[in-house]
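Read through the structures below before going on.
No value in this document is a laboratory result; all are computed from the given coordinates. These numbers come from a predicted model, not from an experiment. Cβ atoms are built from the backbone, for glycine too; each structure is taken alone.
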Structure I
Amino acid sequence: MDFWTIDFQTLLIFITANAALNFSPGPAVLKVVGDSIGNGVGKAHASIAGVFVANFMYAILSILGIGTLILAFPWIFEFVKWIGVTYLFYLSIKTIKNAIYAKELKSKSQNKQSAKALFWTSFAMQGANPKSVLFFAAMLPVFAGEGAGVELRMITLAVLALILEYPALLLYSILGSKAAKLAVSKRSKAIMDIVAGSALGLAAFMVARTSLQKN
């Protein structure tokens with residue numbers, strides 16, 4: 001592997017692995033689906049951006065060598081993870097509660113959020129996701145190899161991973177938005193809000209049950 005290029009076989013394996021991971025319903029997919037149900041595809045892009053920034057953050061930490069430190073002391077990450085998981089569970093319960101106990105069900109969703117809020121909740125979710133740490137802090141260096149130019153190769157692969165992930169998250173956000181549009185009655189809209197809150201709770205649960213200490 002020279003300074004600038006990654007061999008074709010390694011690149012093909014990387015793309016295939018990413019495709020399989022991206023289209024599997026994981027925490028990021030569930031978070032984006034829930035956000036698109038309650039807020040539409042446009043605002044769901046803020047949620048997608050939060051996922052991407054968290055992923056790229058771990059890629060940069062890996063390049064700086066801090067990713068290795070996180071893997072060496074997983075208890076530090078576990079502490080941060082549970083703060084994020086607790087917050088996500090709180091948002092999930094709040095969303096479901098608002099949908100169930102709203103005094104007056106309006107024609108529009110009761111749980112609209114700002115793009116800023118969607119970004120930061122997705123950043124918190126993905127930042128607390130051990131699988132994101134394992135991929136960008138552990139697997140990315142494996143695909144990038146060793147020798148001169150490893151930093152450049154890691155950045156290239158990290159950017160490629162984000163590019164490959166976008167179509168999957170976009171597809172799921174479109175499906176979530178279309179499902180929400182089928183809810184025409186006040187009650188069905190409340191049900192969709194419950195589904196959105198449940199998706200957020202399930203995403204938090206999936207993050208909670210994964211640990212760096214168990215891998």
Structure II
Amino acid sequence: MPYTPEVLYALHARLLGELWPLAAPLALLTLAALLAVIRGAGGFGRPVAAVLAAGWLWAGVVFHFQYFATINFAAPVYGGLFVVQGLLLAWQGAWRDRLNLGFGGRAPQWAGLVLALYALAVYPLVDYLAAGDGLRLAGLAPGPTAALTLGLLLQARGPIPLHLLAVPVAWCVVAGLTGLELGVPADVSLLAVAAVAMVAALRHNRGAGPGGAG
């Protein structure tokens with residue numbers, strides 16, 4: 001690997017230190033998105049998709065292109081995929097309003113809620129216990145953003161568009177395998193996140209009606 005866990009944590013600490021006035025509101029918006037979906041009333045697909053799209057574009061343009069590229073030659077490729085995911089969420093969810101999200105109490109939605117809460121609270125806690133700084137927050141860093149996205153997409157009232165799952169699942173696998181090599185516990189957990197999300201999404205789509213998610 002071209003970097004160590006210490007270098008990775010230091011990179012995230014530098015990002016937060018330099019950009020916290022922009023980063024803090026985006027992190028709070030991710031929490032607001034989850035709370036809106038938990039209300040279960042539906043109709044929150046457009047604003048939630050907009051928040052997720054902003055997080056993916058941030059992680060792609062700011063983190064991958066400007067920060068991660070200084071320590072990893074593959075970062076521009078990763079950043080491009082994150083930008084694509086952000087644009088897909090913006091187009092299908094925020095612009096076309098094709099995601100009807102709302103917690104309904106079905107088993108896949110409970111699984112998604114666990115993933116979302118993990119991304120928002122447990123993931124940075126694991127980072128803190130491992131390093132003490134350089135926290136990675138959903139909406140700012142790639143790993144928790146991918147986990148949060150998977151959790152929220154599982155709240156769809158209709159079938160989940162599987163193409164919206166592709167990049168988040170792929171990133172969880174890539175980051176998880178990298179975490180195994182580096183010994184980064186939070187990243188290793190993303191392998192389990194990807195597995196749970198795919199099983200839950202397939203079960204969700206088998207039981208969902210033909211409309212709602214497009």
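A few remarks follow.
- Source structure of the calculated read-out (mean count of other Cβ atoms within 10 Å over residues 148-155, 29.2) within I, II: II.
- For helix-only ellipticity at 222 nm (-39500 (n - 2.57) for each DSSP H run of 4 or more, over all residues; to 500) computed as -26000, the structure of I, II it came from: I
- Structure from which 20.1 was derived, mean count of other Cβ atoms within 10 Å over residues 52-59, options I, II: I
- Comparing distance in nm of label points 7 Å out along Cα→Cβ at positions 92 and 180 across structures I, II, the highest figure is found for II.
- Looking across I, II, the calculation of relative contact order in percent (Cα under 8 Å, 6 or more apart) that yields 24 traces back to II.
- Computing volume of the Cα convex hull per residue in Å³ across structures I, II gives 96 for structure II.
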